[in-house]
1. 3.8 is what came out when distance in nm of label points 7 Å out along Cα→Cβ at positions 78 and 94 was calculated for one structure; which of 1, 2 is it?
2. Computing helix-only ellipticity at 222 nm (-39500 (n - 2.57) for each DSSP H run of 4 or more, over all residues; to 500) gives -9500 for which of 1, 2?
3. Suppose you compute Cα extents along the principal axes in Å for every structure in 1, 2: which one lands on 57, 52, 29?
4. One of 1, 2 was used to compute FRET efficiency 1/(1 + (r/R0)^6) of positions 38 and 110 (r between Cβ atoms, R0 = 30 Å, to 0.05), and the result was 0.10. Which label is that?
5. So relative contact order in percent (Cα under 8 Å, 6 or more apart), computed for just one structure, reads 16; which one of 1, 2 is that?
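The numbers here are math on the coordinates, done by the rules we state, and not lab data. What you are looking at is a predicted structure, and each value in this text was computed from that prediction instead of being measured. Cβ atoms are built from the backbone, for glycine too; each structure is taken alone.
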Structure 1
Amino acid sequence: MIKAMGKTQTRTIAGFTPGERDFIRRELDQYFSTLPSVAEGFSLKLWRGGTQAGQPKIPATAEGLLERGMMRLDTTQRLPRLFFTEAGLAALRELMADPRVADPVRFGHVRRELGIDPSPEATAAA
């Protein structure tokens, strides 16, 4: 019996679940004309009211990354941010190096920042 494979990937790639990969790609994709940086982290919003007023709004997907030590929460700035830990950066490099998961053109700025692709200046100097 042959089963047809679905289009949805459920397996973990580079230590990230499909939802986590989608979250990371959304956060690192170009936003209007801005190219986000891994070093700047992912900014979070704050709860404005209720029992959690003033606390960071952490997406459910990010909760898993925090629990597994792939990201850390920094609340020392005006707006809280999520940053990749060393383990998270290693997994992110592996993720971004796979062109099937992260388009090398679309995420070229991230690939250069992580040292996967050489910078245009280094290529021109060679």
Structure 2
Amino acid sequence: MRILGITVPNEKRLEIGLTCLYGIGISTAQKILDQTNIDRGVRAKDLTSDEENRIRVLVEKILIEGNLKREISANIKRLKDIKSYRGIRHIKRLPVRGQRTKTNSRTIRGNVRKTMASGRRKESKT
């Protein structure tokens, strides 16, 4: 089954298979299946064409894939343009949501490690 150019895996349960679409998680997939009255455990290969069309109609109403990515990047660009606190954090490539940066945030800041001396040697008095 293909939705908006993305192939939904045939061998997975439908509630898991729908999550391959960017913007649809498990809870959204479950809501879609409940609204279309389709069992959550059904595989994509076992669907009838009528059931596929019902799912396709509901999914096309949701903001997913390229449109969602475009909207997210536009929101981030707006934050950067107005120089809000969150926008400045995006510009500096630092964590945006209040996480600590002294020890964590390695993924966003890169893997720069400072080696520390193993301890000072004490001079013995003789």
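1. Working: 1: 3.8; 2: 2.4.
Here the read-out was taken from 1.
2. 1
3. 1
4. On the way: 1: 1.00; 2: 0.10.
Comparing all candidates, it corresponds to 2.
5. Values: 1: 21; 2: 16.
Traced to structure 2.
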